[in-house]
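No lab work stands behind these numbers, since they all come straight from the coordinates. Since the structure is predicted, the reported quantities are computational estimates derived from the model, not experimental observations. Cβ atoms are built from the backbone, for glycine too; each structure is taken alone.
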Structure 1
Amino acid sequence: MEVREIQARDVEAVRRLLFENGWIDGRVSNLEQFLALLSKSQRALVAMHDGEIVGFARAICDELSNGYLSMLVVAEPHRRKGVGRALVEAVIGGNDRISWMLRVGDREVAPFYEKLGFVRSTEAMERPRAKQSDA
């Protein structure tokens with residue numbers, strides 16, 4: 001398996017991976033908006049296995065103090081094989097001076113992140129974004 005930065009030729013395969021795994025909102029279904037998300041991300045990586053994209057991670061980071069892991073998805077047949085771990089480790093890098101945050105929409109995945117050093121926080125607050133159309 002190889003983890004590398006996303007390239008222009010990967011965009012449609014990444015969108016397909018996201019669609020197949022429940023990311024069916026305007027941020028992904030609208031190509032222009034998805035491209036804008038990628039362009040504003042400091043880190044956007046894919047995991048490759050036998051020439052196929054099997055995982056994707058996207059993060060926003062100021063490279064000094066704060067980072068936010070925004071998207072992580074691994075194709076079902078490749079889960080529990082180290083793909084997610086490799087993507088998260090590549091995204092967060094080795095700088096332990098950066099605090100990383102993420103939202104866990106599915107509580108069943110919280111133990112996965114805890115194994116990578118994330119802890120449940122009582123400090124964070126959220127102002128949810130407005131619902132978007134899928135158009």
Structure 2
Amino acid sequence: MPTALNPLGQVALHVDDVDAADAFYADVLGLRRLYRYGDLVFFDCAGVRLLLSSPESGPFVAGGPTLYFRVADLTVAAEELEDRGVRFVREPRRVAEMDDHDLWMAFFEDPAGNILGLMQEAPKGYEPRP
């Protein structure tokens with residue numbers, strides 16, 4: 001019988017400054033820090049572990065995978081993050097119209113320049129607050 005893959009257990013993201021990333025993900029984004037071991041810091045993302053670390057070899061280059069965080073209300077989440085100093089590189093907008101819902105997203109950068117996204121699967125007809 002072939003091995004079945006289970007839900008993701010961990011996602012790794014490279015950063016250039018682990019201390020700055022640790023503070024940003026914990027204090028600005030509000031993720032729960034699980035633990036830190038040297039230059040490895042681990043956060044809980046609703047059961048998926050997020051590992052932030054420096055690259056093992058070669059220079060750091062921003063532009064790794066994009067992490068998308070589900071939110072209940074994109075407008076409220078974006079406003080709260082802006083109040084905490086997050087600068088959005090793409091404001092909330094509808095990116096796809098599905099049969100039963102619309103997909104809305106907004107994008108911002110972490111201190112290392114990695115792109116992070118907020119996403120909301122909104123009911124048809126949803127319009128963000130001005």
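General remarks:
- Structure responsible for 3.2, with distance in nm of label points 7 Å out along Cα→Cβ at positions 27 and 51 calculated and labels 1, 2 on offer: 1
- Test item: distance in nm of label points 7 Å out along Cα→Cβ at positions 11 and 35 calculated as 0.4, pick one of 1, 2: 1
- Read-out distance in nm of label points 7 Å out along Cα→Cβ at positions 3 and 43, computed value 0.8, structure in 1, 2: 1
- Structures 1, 2, by percent of Cα pairs over 25 Å apart: label with the highest value: 2
- Source structure of the calculated read-out (volume of the Cα convex hull per residue in Å³, for residues 19-98 alone, 138) within 1, 2: 2.
- Comparing distance in nm of label points 7 Å out along Cα→Cβ at positions 83 and 115 across structures 1, 2, the highest value is found for 2.
- Given -8000 for helix-only ellipticity at 222 nm (-39500 (n - 2.57) for each DSSP H run of 4 or more, over all residues; to 500), calculated: source structure among 1, 2: 1
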